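Next come the structures, one after another.
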Structure P
Amino acid sequence: MEFNLAEVNEAVASANPDRECIVHRDRRFTYADFTERTRRLANYLLDQGLGAHRERDGLAGWESGQDHLALYLHNCPEYLEGMVGAYKARVAPFNVNYRYVEEELRYLLRDARASAVVFHSTFAPVLDAVRSQVDGLRVLIQVPDESGHPLLDGAVWYDDALAAGSPAKPAVAWSPDDLYILYTGGTTGMPKGVLWRQADIFPAALGGRQLGTGQEWPDLDTIVEASRAGGVRFMPAPPFMHGAAHWMAFNAFTGGHTIVLPSVTDTLDPADVWSTVEREKVNILLIVGDAFGRPLLDELEKREYDLSSMMMLVSGGAALTAPVKKAFLDHIPNMAIMDGLGSSETGQQASQVVGAGAEVTTGTFTPGPGMCIVNEEMTEVLPVDSDQLGWLAQSGRVPLGYFGDEDKTRKTFPVIGGVRYSVPGDRARYTPEGLLELHGRDSVTINSGGEKIFAEEVEHALAHHPAVYDVVVAGRPSERWGNEVVAIVQLRDGMEATEADLLAECEKHIARFKLPKAFVFVDKVVRSPSGKADYRWAREQAAAAQ
């Protein structure tokens, strides 16, 4: 059976109307509240003439027949309402990086052919500067915030839009072919909109598989029945504008669970995160790698929190290094830690789970359904007993393509042996035990002295040194090596380490030819709000130091 996200959400909410759905600061919405608010938003959008205008049949993988709604928001209930409300109107929402400057925002809204935008008041000036240059943008819905910016001319306040929309179930026929769109910036290049059928993204990343078996849900009744036992409290700490955070939220929706949001949403505030976990008895916390992990650990060194409710810490978008995992388990021994592996183009692919007392490692994962590795030429799928380095790939539930980009669609989603795969650019191989050994994104691979060196493996090696607070690795031109490995390092406050100290630590974990040829020490490593490395910035730092 294939599912539509609006259909699943309505069914789960109907079975659990009084359960808390979203908690943010002093706002608490039940599933019944969420249903009414998302229906009102959907009907408002439909009243503005938005919706689906062409069905999926007859459209190429890089084409859309729906209107698109930009979500230009910090984390808040309105973000998730915007997604589900749009789905209920058969409008396709998409994520906007709220750090974009005018030129980037203009490009994104044009590329996505945005018909509507839901935005926080703090972003009104930037939006106002570009909206006249975005053809087709005609519906503006503004969410008030602490900035106090007035309502943009031609916009409507969010709550006024809800008040104008009917609470009745929208009079549209939801389809499994309706789009889910996720814009990804990748490590280089301009952002691209990944187009998924909702029927495919649901099992790929949004809770459409049964826990334990990994099998897809057989029917809606089974999903609803399982949701009656829900009530686990999930807390995504990263921004919803990146997939990992709203993927967790939709997993919570599918299971009838509760989504708790930190009070501070424009930056990572470790004290606020732990205070919210303590106050709301959060069970599962999502973070992004060491960029989130180290500040959160620092806060646990400063004061004690009651974290007895914690069942699992999940890292998505970047793996936690072994020293950080061990430190978390020392502080919260009653929980498990899960590293999740996936991308905008594949959904969730693999995972690694570890608990207190177990061996703590990083970089190896248990494959999930459809995960595979294809050879260098992308002509065959490698067997599990192969030790050949290849491309990490996904089969089965994969995206349709990149919006408006036929060439990149054909390149990233090749057909091998009559089967369509997603191959977004990560290098990997199988271990003798049949696990996945991830080497990293090919676009940040450093070719040095005829050898391929993956930035992530050097970063993980350096992270073992106790004085290293954060690190990102990049390549730069070298007369001797062609390119050389440069480590951009942020040391922990009050600690020191020489280059020799760091090299000595590295030698314990990776081959000598992979060692950094130079170090650049910085006050702070720059990362995206989601915690992902900014390799463009890293290359600039490496080049400037040369």
Structure Q
Amino acid sequence: MGNGAHALIQTLVNAGVDTCFTNPGTSEMHFVAALDDADMRGVLCLFEGVASGAADGYARIAGKPAATLLHLGCGLGNALANLHNARKARVPMINIIGDHATYHTQYDAQLQSDIETVAKNVSTWIKTTPKTAQLASDAAEAVAVAKGPPAQIATLILPADVSWGEDAEPEQAREPVQARPASDATVQTIADVIRKSGKKVAFLLGNRVLREPGLRAASQIAEKSGAKLFCEVFPARLERGAGLPALERIAYLAEMASVQLDGYDHLILVDAKAPVSFFAYPGKKSYLVPERCTAHTLVETDEDALASLQALVEAVGATDSEPKVQPADRPKLPKGKLNASKVCQAIGALLPANAIISDEAQTSGIKLSSFTAGAPRHDVLALTGGAIGQGLPVAVGAATAAPDRPVLALIGDGSAMYTIQALWTIAREGLDVTTIIFNNRSYAILNIELERVGARKVGPKAKAQLDLSEPAIDFVAMAQGMGVHARRVDTAEALNMALDKAFKTRGPHLIDAVVPSEYEGLKLKALPHMLNALGSVPAPIAKAIKKKLSP
């Protein structure tokens, strides 16, 4: 027998949770000490938001939960933004939150807080373990809940005296719950819509069907029926590239998404929600499914999404249809003065096989999908919940889960500063992560939003809130100060050399790519007018404009 911390960790390991991203404090010291005797990898993060984002990225690639170790309610609060992204990604995760000893809480010490209330924002299962003898059972339950179905975040609150208490026994893993496919009636109803309605049908694919088996099944249906295949705007994990069926991602900007969906009579949702605008805008709709289009849900979150889609393949008679796949095709290396489009072009030209892209490029990554469509197979991990500061931590988790795969983190300069501490963990762990900072010295996406929301009389004070140029942020110095090889580039030729070397030299690298904003000056001013015009021009012209602005 050992103390509660030993029993807790061994229970987690027994259930397959062998990696913990940590930012511990005093209340977690017995857990920290117990790591020395356990088959669990502890990965230290210098900020709680890095730990939570890393656990998210780990789960997306490993397909199983990691744990976080956080200090009290304040530590959990610091982790919330990336826990929000993880909740939207629907990944499994176990948060271990240290708390004051049970007998100490009565004194309302300086760090005392209501941890359960903080956790309710992002976690569907929350439990404070009252005594050591119960800890292993609670831990086993937390893992079972996190794994699902559906996958979710479980938060176990660990009082210090429960952790140091003696005579605790670990538990074995609980029997996993198998998800069932959608009912035969649901599958048949949607099959009839596809085969018999005589109307235009589109699919919106998400989450668990965005890997090869799901993509191939959906493509079989599309080839048989002529249906259009869309992907949710920010997928948790999308497999793409040469040899895989290609999807058209729904645009971030609601006006463009409306153009994409225009003309369809039926929208089949497969592990995805009906598309909505990210924000409300004066005079514009929030629900983006066209008025005359009927949305159909094939699968609920607690059902087997892939099995349901494969059942639909059979129901529409598409089992003999050959999926349409993306041919291999790379762009040429770019030349001349650097801009964001050329960075995306260089990535398409040089991306190694089996890479993982953690994409938080924001406005700078508009052309990434088109330039990498025919690149070797790769995964894209997107900003699922929209809370910036995810890209670097998710890269940490992805590289930890798949040490044999190159990871490319694409980050806007404003986003990078939210969790820049992740570079230190990348260096400490020797992770094979190449980071490209799109350094346009502004919150470019917010400049666009400032125009779109119709704010008037935008003066110097307002513009200053979105400007990052003074003082200029020295990402090279920061990266080198945390042990990451780094260089700054402002020409396409310099970028090509730096990126090629980074991909060929294992380990952490950072490239500070100095680029102008994709939208500035007259182009920025004209964008809202162009977007507004999309709803009043003929559909073919609207689609052409959309493709030009966001291919």
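Taken together, the values in this text are just the output of simple stated rules run on the coordinates, not laboratory data. This structure is a prediction, so every number in the text was calculated from the model and none was measured. Cβ atoms are built from the backbone, for glycine too; each structure is taken alone.
Out of P, Q, which structure matches -11000 when helix-only ellipticity at 222 nm (-39500 (n - 2.57) for each DSSP H run of 4 or more, over all residues; to 500) is calculated? Working shown, then result.
Values: P: -9000; Q: -11000.
Comparing all candidates, it corresponds to Q.
P, Q: which one has mean count of other Cβ atoms within 10 Å over residues 390-397, as calculated, at 33.0? Please list the in-between numbers first.
Numbers: P: 22.8; Q: 33.0.
Derived from the structure labelled Q.
Check the numbers for relative contact order in percent (Cα under 8 Å, 6 or more apart) across P, Q and tell me which is largest.
When relative contact order in percent (Cα under 8 Å, 6 or more apart) is computed for each of P, Q, structure Q gives the biggest number.
Name the one structure among P, Q that mean count of other Cβ atoms within 10 Å over residues 62-69 of 24.8 was derived from.
On the way: P: 21.6; Q: 24.8.
Working through the options, I get structure Q.
One of P, Q was used to calculate distance in nm of label points 7 Å out along Cα→Cβ at positions 414 and 438, giving 2.2; which? Mind showing how you got there, number by number?
On the way: P: 2.2; Q: 1.2.
Derived from the structure labelled P.
Given 0.95 as the derived value for Rg/Rh (Cα atoms, Kirkwood Rh), which of the supplied structures P, Q does it correspond to? It would help to have the intermediate numbers written out before the result.
Values: P: 0.95; Q: 0.98.
It was calculated from structure P.
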